[in-house]
Structure P
Amino acid sequence: MTLILGLDPSLSCTGWGLIRVDGARLSHIANGQIAPPRDRGLPERLAALHAGVGRVIALHRPERAACEEVFVNRNPQSTLKLAQARGAVLAACGAAGLPVSEHAARLVKKAVVGTGAAEKPQIAAMLRVLLPGADISGPDAADALAVAIADAHLRPPR
């Protein structure tokens, strides 16, 4: 059995989702969202993301993590903020000695739904099929669970 932590970093709300992989069988362990206070400065918000992901790792003790690769927005400021949030999240994984895989968003969608052009409702529907009974905290947590599932398919546990 392998525990995989999926991460969907964002400065406004970072989603996380933890699954257990046992052969071809997937099961939901936990999920949530970390929303740093919007009224704080960038350093405090990044610190909140780092600490929040660190708490999730300490509580659940996953064996590996997976995160979406950075995509470039039309707005360079948005891309920079996303990269900074990813840095805080990845640093939390690194501080815990957790190996992290990165996957392109289209590859995540293809691994979960079967097409790289899948929309959020299609991903949500597949999550209900793949992780029956999971109470998903919100859209960012759903995206994080999709990243974890994709990682299970793309990098099967040994």
Structure Q
Amino acid sequence: MACLVALTIAVVDQSTKALAIAQLSTRERIPLIGDLLGLQLAFNPGTIMSLGSGSTWVFTIVGTAATIALFYAAWRVTTTGWAVALGFVWGGAIGNLLDRYLAAPRFGRGHVTDFLAYGNLFIGNLADVALGVGVGLGIVLQLLRTRRHHAATERAGGGDSLQ
């Protein structure tokens, strides 16, 4: 399941980036929801808001390590919910890592293609959205797991309630 989700995310991400390169401009923003969300092409050597622009090679190494770790985690996951969450994160990581390896200016130091302009804050892409969705889903799954564990502990009489 995680592999299918990751593959789908990576293919959709790379397809939308190719479309953005073909259709959008780095100078002109196309509003979608007023000034809140628009389309504008950008090439990001760093992370969110171009942080670490001079360290593109570091992000390539970190992204490669994360992608390998997520591959390993995908084989160990035992529930569909966690498989989907991991798949979103893994697919987002792969989508941006492909840019790091294959995009200009050169192999391993490529700039990530961004096109979703969030007001005047930053410009991102669908891989970034997938990363956020996967992390958010993981947080929700962990909170639900913790809640179920506490409820089971209370039912078993092992609670720490003061009486």
Consider the structures P, Q: one of them gives 4.2 for distance in nm of label points 7 Å out along Cα→Cβ at positions 44 and 116 as calculated from the coordinates. Say which.
-> P
Identify which of structures P, Q gives the largest calculated value of percent of Cα pairs over 15 Å apart, for residues 36-123 alone.
-> P
Using relative contact order in percent (Cα under 8 Å, 6 or more apart) as the calculated read-out, with 29 as its value, let me know the right label among P, Q.
-> Q
Source structure (of P, Q) for helix-only ellipticity at 222 nm (-39500 (n - 2.57) for each DSSP H run of 4 or more, over all residues; to 500), computed value -15500 | P
Figure out for me which of the structures P, Q the number 11, 32, 29, 15, 8, 4, 1 belongs to, where P(r) over Cα pairs in 10 Å bins from 0, in percent was derived from the coordinates.
-> Q
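The numbers here are math on the coordinates, done by the rules we state, and not lab data. Bear in mind that the values here come from a model prediction, so they are computed numbers and not experimental data. Cβ atoms are built from the backbone, for glycine too; each structure is taken alone.
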